[in-house]
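Pasting the structures in now, so scroll down.
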Structure I
């Protein structure tokens, strides 16, 4: 997958993330993102759920926080990224 960045913007801040992988589950798109630009360094990863509706001008993402949902998604992303070590 080619390097892709997304920018999250809210009232207080703007944060850039690098997209590592994406998947679709139960009709929702999910992104595995990191805040580190370099593949070599240790970085925090986050899973974002796309909450936007068809036809929306901008994507709307929220952090996945439910432990059960996170665990299931991490298994999927772990299989998709077999060359990356993901730790919880």
Structure II
């Protein structure tokens, strides 16, 4: 069985190729800088967001702390000005 390669299917809602959202830190479910999503991504990380202090505080207050580094998962923690892919349903 062939493994799913998100780059083969990476298109935006207009049918164009995806553009990079963030590379510092590297973002996206597949950590390729784009919102490639597929069967391995149950959260459907499809919304590119520019982090603000207010959003990071709001997200933390709702149980999704994006500011605190978690080096054991390769997550540096986000700060205002960073771009990050969010789960569509959580963002909504």
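Every number in this text was worked out from the coordinates using simple rules, so none of it is lab data. Because the structure is a prediction, the values reported are computed rather than measured. Cβ atoms are built from the backbone, for glycine too; each structure is taken alone.
General remarks:
- Ranking I, II by distance in nm of label points 7 Å out along Cα→Cβ at positions 21 and 37, the structure that comes out highest: I
- Computed 17 for relative contact order in percent (Cα under 8 Å, 6 or more apart) - originating structure among I, II: I
- Computing mean count of other Cβ atoms within 10 Å over residues 13-20 across structures I, II gives 9.8 for structure II.
- Origin of the value 2.0, where distance in nm of label points 7 Å out along Cα→Cβ at positions 29 and 45 was derived from one of I, II: I
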